[in-house]
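Asks: What follows is a set of structures to go through.
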Structure P
Amino acid sequence: MKAATKNKKRFSLKMPDTYVLLFGILLIAAIATYLVPAGQFERVEKDGLTMVVPGTYQSVESSGVGVMDILLSMQKVWWNLVVLYS
């Protein structure tokens with residue numbers, strides 16, 4: 001009986017491909033644009049630095065990410081990297 005259990009392969013999780021991980025993170029971020037409320041702070045420039053004014057948070061109209069934005073976002077990043085390094 002012990003020989004039969006030794007020959008069975010155990011289920012093991014394998015690390016997914018890098019692109020699968022990146023696309024998963026991208027999907028989570030895209031879904032978050034619908035769940036996290038949009039807002040902004042007022043900003044002032046002081047001594048050449050842009051600083052946030054405490055207590056000035058305001059909600060703004062939320063604009064979620066569309067399907068085409070999700071699909072094209074990786075290509076836009078790659079193209080910007082090509083332009084940057086060429």
Structure Q
Amino acid sequence: MSDDSNEDLKAAGAALGGTALGGAGAIGTVSALGVSGLGATGITSGLAAVGSVVGGGMAAGLAVTVASPLAAGAAAFGLYKWLKD
């Protein structure tokens with residue numbers, strides 16, 4: 001395997017790790033802010049609570065919850081690239 005391929009795999013791993021941590025954080029946040037548990041009531045109330053932070057409701061909470069793991073993955077990738085050089 002060439003050095004470039006190895007570096008690409010490391011960068012992808014950093015992005016994947018950041019995305020996984022962001023996803024776990026998003027699920028934890030929805031669970032913590034909503035009614036206890038991750039049933040329909042807990043998820044709905046959690047998403048509504050997250051959405052109320054940005055001035056919206058459940059749909060806004062869903063958008064924020066979906067975007068946060070992507071942002072964490074992009075940040076991890078960018079940090080890896082920055083520290084690599």
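Asks: Given a value of 33 for relative contact order in percent (Cα under 8 Å, 6 or more apart), calculated from one of P, Q, which structure does it belong to?
Replies: So the calculation was done on Q.
Asks: Another one. To which of P, Q does the computed value -0.94, -1.07, -1.13 (log10 I(q)/I(0) by the Debye sum over Cα atoms at q = 0.16, 0.22, 0.25 Å⁻¹) belong?
Replies: P
Asks: Quick check for you: by mean count of other Cβ atoms within 10 Å over residues 37-44, which of P, Q is greatest?
Replies: Q
Asks: Continuing with this model, one more query. Of structures P, Q, which gives 12.0 when mean count of other Cβ atoms within 10 Å over residues 29-36 is computed from the coordinates?
Replies: Only structure P yields this read-out.
Asks: Additional query: Given -16000 as the derived value for helix-only ellipticity at 222 nm (-39500 (n - 2.57) for each DSSP H run of 4 or more, over all residues; to 500), which of the supplied structures P, Q does it correspond to?
Replies: Label of the originating structure: P.
Values quoted throughout were computed directly from the atomic coordinates according to the rules given, and no laboratory measurement underlies them. Please read these numbers as outputs of a predicted model, since none were measured by experiment. Cβ atoms are built from the backbone, for glycine too; each structure is taken alone.
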